[in-house]
Structure 1
């Protein structure tokens, strides 16, 4: 999301500098007004773990000073907001006042941040940012509930670029996947335990026992081997395809009938939004920010975490009625349009202006 935001800003004429330990996956080639700065971490015999935060802070200072940056937008409270704070302090000693915008995405609050040893660091990083945003109201509430926050937190939702994610005619592709006209279910994730992909497979088994269907699993991660074993045990291998990581995931979404998301925690549900932009209704859990995106009984159905039976029933209810499925596809697309990049981008620009004004930066008036 950070990369897509940076690219969109660059296309509007802003100069965007990406600072990371590796090239962002979605920045594969030269794009006007974008620059990439790699953080190099030296290996010292003295340290078992290289001090990445120090290296990142040093790189931020170097880039901000040499490139005359107006602000730093950091994603995740740790380590990036923490490193950003140190960079800001160092720059201040050099006569440079630069604000920090911190965006919280989820795991930095709901999982990592709850570690007692890291909680004070997360709290400090948030409270010492000039502007803080979260991707959903749910994450905003979780942040305030789990930490002593003195900073105002703005909600700026994740977004979708309809230039990439939209319904296209891939009938030949669909025929190859479902030659007998089977319904196509799809799931995308990084296959971590929190995504509960095993629930997706279990629900699919119940669906397939009722009507002809195929399941596409897109992505890869630590749970993949276990999931492949589960498919064998449940004897659904012939109807489940593990497709691994895909660059053109939108082509797979556009031929699908239903998107499945069984996550235990989900701060927003960007993968679900991508599906909805391709006119695919969503069957998901009711956790985190998902109810803000997936409207129950309209764009899909919400179910309790771990309730495989209810998830399967929701899928079957939708797939059994062509008219209902067609209406939900239309509704999903209309809901996705509310999160169009063109609508969300100005929200970030407003956040930047707010941050610049907080340090009395003259650039704020012209941003």
Structure 2
């Protein structure tokens, strides 16, 4: 049985050229803290990857701190901002943002969202005006579960007006939409390699040169004194190579085709819900609920058919709790417990999605048949 991978928001397959390039340096004893030839070579690799990433996100007057993941980048951005007293996070942020914020000694403010998952701009304006320079906002560019895109530029304008600070988790946005650090006008931006065809185990935090962070890891002077520890040279090299290979053209066609096919197939539209369908989303993501069959059952059925999908964030999959993102969007538990996320990649084909739709329809027919039997019994 051939397998179809439709869980690219959890991780992307590493690109063959990235893997080959990394293998070429793995036999070399690279440590950027050394002053000999191998140390200089290590620094060249790191600096080249820094330049590639800074150019890719149009980061002017900024620097990059390489981390072990997007999660660590989020933690460093939030815990490292020692000059603020308040941290405002949207209710739909990645769990790494929510937990890192709650672990600080700052006052945490939760920003509400509407039913589509869009943050409340008026609420942001009120608290930005109230707390001014003492507040850090952390709002993601694209949601990892729904794919919904936030209006970061508009939010940054408000934050700037009142002198606050702005962090943006762009892990799920890079490679799917234009990520422009300068245009977004944020202070800190989190990125991750394995979401764009690079290796796991490396992320990056882009920070304005005017921002001073308190390191989370004590030790040497690596990463300009921002993150101690020997850099993962092969992974950083792979991250830079993946940036070189980012696709310049993306299309919503496959997701639109899939969602329209689902809507056309279902007679009673209340049986399903596609979250965030009324607002802008990244091209590769759909989060759809089928009333009457819980998420885990659907995921298992897809897996038995050779199709990999998820029931939400990869950091929360495997738990029995409903999505905190859907809860924040005021989605009732009956619907939220039946949600499945599909996230496609560059290599996903229409035949892949046709196979997904075939299994999805089989699941739906099981629900309909079960409901019909119950209705006859109750008649």
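Which one of 1, 2 has distance in nm of label points 7 Å out along Cα→Cβ at positions 219 and 299, as calculated from the coordinates, equal to 3.2?
2
Between structures 1, 2, where is mean count of other Cβ atoms within 10 Å over residues 67-74 highest?
Going through 1, 2 one by one, mean count of other Cβ atoms within 10 Å over residues 67-74 is largest in 2.
Can you say which of 1, 2 returns 3.0 when distance in nm of label points 7 Å out along Cα→Cβ at positions 171 and 203 is computed? Don't skip to the end; give the middle numbers.
On the way: 1: 3.0; 2: 0.4.
Here the read-out was taken from 1.
Assuming 14 is relative contact order in percent (Cα under 8 Å, 6 or more apart) as calculated from a single structure, say which of 1, 2 it is.
Matching structure: 1.
Using mean count of other Cβ atoms within 10 Å over residues 259-266 as the calculated read-out, with 24.9 as its value, let me know the right label among 1, 2. Provide the component values of the computation, followed by the final result.
Working: 1: 24.9; 2: 13.9.
Attributed to the structure labelled 1.
Values in this text are rule-based calculations from the coordinates and carry no lab data. Keep in mind that this is a model prediction, so the values were computed, not measured. Cβ atoms are built from the backbone, for glycine too; each structure is taken alone.
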